Structure I
C-alpha cells in the first residue's frame, strides 16, 4: 500500500487502533513460530501482567527472570511508556469523581447492568467479537464481572492517582487484552492489515476463546480494525456519559461541575487505555454529540445475522435469573429500555421482549415515584424513592453476580478486600432517612443495619 494511501486510511478512527500496545504485542508474537494461536506467549503475558497488583508496582517494573528477553523487553518498554498519567490530568477533579462514585453507591451497579453494558453492545462490530468469543451468551456473568474488575479499581479512592491504588494497573491489563484481540482476529498486526486482503474465516474447532477469535475472519476494508479508536471511544462514553445521562433520567442528575469531573476522570482512564484525546468530551453536551455520532457511524453497516439481540437477551436473562421475586423480573428489561432509549432498544431487540402492559405499568410506577420525590424533596431535600428502588435492584444483582464468594472477582487480594468493604458500606444510603434505609433493606432481602 503506498504511503499516501496508508496515511489517508489512517484519517478514519475505525482504521486507527493503539500503536504502542499493538507494537508491544507484535514484538511478543514475533517470538512464536507458526501461523496458529500463540498460546504459550499469551499465557506468559497473562502470568506477567498478573503481577501488576497496584500502581506502585508499575514504577520500574521488571519481568521475571525466566521470561525470554524479547518478551521481557517488550513488556517493560510498554509499562515504562504507558503507566504515567497525562499532563492534563487534574487530581482534584479525579477525587471529585471518586466521591461521586462512592456517594451513588449501589445505584452505580444498577446503571452498569441496565445502561452502560447494554449500550456497549449496540456497536455492531463490538457485538460481533463478543458473539464470536461466546463471552456474553455463554458466559454473561464473566463479562459483567470482568467489566466490574476494571471499574471498581479505577473509581475507588486513589485508584488513578495513588501508588496504593490499582486503577492504572488494571487499565493497562485491559489495554494489552485489546491488542491481543486485534492480533488474534487479524492474524497479524493492525498495520499489516491496512490495505491487505480480508482475513478468511477458519473452520471452527472448539479451541477456546483465543482459538475462536483467531478463526473468526475479518474484512478490515469493510469493518475497520477490531477494537478500533471509534469503538474504544464509544465504550469509554458508556461508562461516563451514559452513566451520567441515566442519573438525569432517574431524576438524580448531578451539578454540572460534578458531571464534568466525572467525565474528566474517565478521560484520564481513556488516555491510559490508549484512546486519542480528540475522541474525548469535556462536557455533557459534547459527550452527547460525540456519543450519538459514534453510535450512528457504527450502526451504518449492520451485521447479518445481527448478533446484538442475542447478546442483549442473554444479559437480560442473566439479570432476571438473579431476581427472586417473579413480579419484579421484568423490571431490568423495562429499566434498560427506558435508560437506553428507542434507538438502542430497537438495535438490541428489546421491544420484542417487552409486553405493552408491563411497559405501561413500569412507566406509571416511574411517574408516580418521580412525582412523590418532587413533592417530598421540598421538605426533605435528599429524599428519593427512585434512588431507593434502583439501589435495591443494584443490590440484588451485585449480591449474586459480583459478591459470590465461590467466584470472587479476578482482582489482587488486597483490592478484592477493598471492593468487598466498599460494597458492604453501600448497604446503607447516607442520604436517606433511617426508615427509608430499613425499607430498602427489607426489599433487598437483607437485615437492616444494627439488627
Structure II
C-alpha cells in the first residue's frame, strides 16, 4: 500500500476511505471544498491540521502524495486531480481501494437505471446461499466501510456508478451486470460515448472464468458482448432468447443448448413495469452464477417487494394511489415509471437538470399524464418542453410542499399521484432520499395518517 495518500472528498465515501487507509497503515491527507461544520463525521477521523485541508484546495507539492483516492462526487476535471495525473500520481476510485485486499466474490451492477433495485434484489438472493453477504457502493453505503474481514467464501454485491468506475485499476468484478445505457451525467462525461466507456470499466479485469450479464435489447450494451473476455449471458423482456434469460408468454425462462427452464411467472412479481423485468432477469442470472437453484431463485423473486424511493407505494387515500419514485432522477427513469401505470397520472416533476433534453420525455407525459406539476430549478425549462410537445395541463409550484398540495388537489378517485422528478434533488435537498421522505410525510400529513 502507498504510504502517503490524499483522499479528495470528505463525504461518506471519503471518510470510509480514510478509515480504511488508516487501518492499512498509510499516512492520510483529506481535502474537501466544504468547511468542517458542513461535513458530519469528518471531525471523528482523528486527522490533525497538517493532514486536513477543508474549505479550499491544498497545494499538491506540499502533500506530495503517492496515491490519490477520489470520492465519486468529485469531478476528475478538478485542477488538483488534473495536476496529479500530469505528475503521474496514481489515482484510484474509492471502490478500487475498498476491494484492494478483499478476497470475496464481487458482483457488480451498473447501468443508467435500475441499479439499486437490481443490486438490492441480488443481495437478497445472495443471502439465500448462506454465505456472508454485504450490499454496498453507490446504493448509499460506502464500500470501503463494509468489506473488512470478508473471506473468500463471502459475497460483495456492489452498485457501481460511472463516477466510481472511472478510476479503477485492478478491481475484478466476477459477475458484472450492465443493465442499460441512456444519456445521463453528460454534464460530467461530456458525451454518451465517454459515459459508456466509464460504465464498461466494470468488465476491465474480468477473465474467461467470470460472467458478464448484458441487456440484449440495448444496442450499446449488446454490442459489448463480443469484445469481452468473460462468459456472456444476455437477458431480454421483449424477445425470446435461445440462449439466456427472457420471456416465454408470461413466464421468465432460462434457455441453454435448446433446453428451456421456467423460472417464475411475471404475474406473481411485486415489481411493476417492463423495466423491472430487466432487473429481475439480470438478478436471476447473477443468482444462478452464485450457485442457487432455479427453485430457490423463484422463491426469492416472489418475496421481493422492491426498494424505497423506487416506485414505492406510499398508500392509497380516498381511492388515490400515491407513489414515491424520487430515485427517478433522469428522463429515462421517469419515463419507465410513467409506463408502469395504466391509471390516470398526476405527475410531480422537476429539480436540478443534469444536462438532459426534456422533449422526448414530454411526448410521453402528453400521452400518460393528465396533470403535470413542475417545481425546482428546471421547472421553466421543463414547462417550455411540455408546451412544445403539446402537454395541456401544466401547473407551476412555488415549493416542494406547494407541489404536493397542488398534485393532491388535481387527483380524483382512481388516479395515481406519482413523484418521478426526471431531475436530481440537489437544488432543494441533500439527496433523492430526503426528497422522497418529505413526499411521503406530506402525503400522510395531508390525510392525517400517523407517521411512525
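One of I, II was used to compute FRET efficiency 1/(1 + (r/R0)^6) of positions 246 and 390 (r between Cβ atoms, R0 = 35 Å, to 0.05), and the answer was 0.45. Which one was it? It must be structure II, since only it matches. Each of I, II could give relative contact order in percent (Cα under 8 Å, 6 or more apart), but the derived value 11 comes from II. Here the criterion is FRET efficiency 1/(1 + (r/R0)^6) of positions 46 and 430 (r between Cβ atoms, R0 = 41 Å, to 0.05), and among I, II the highest value is seen for II. Assign the value -19000, calculated as helix-only ellipticity at 222 nm (-39500 (n - 2.57) for each DSSP H run of 4 or more, over all residues; to 500), to the correct structure from I, II. It was calculated from structure I.
Read-outs: derived from the displayed coordinates by stated rules, not from any lab. What you see is a predicted model, and the numbers here were worked out from it, not measured in a lab. Cβ atoms are built from the backbone, for glycine too; each structure is taken alone.
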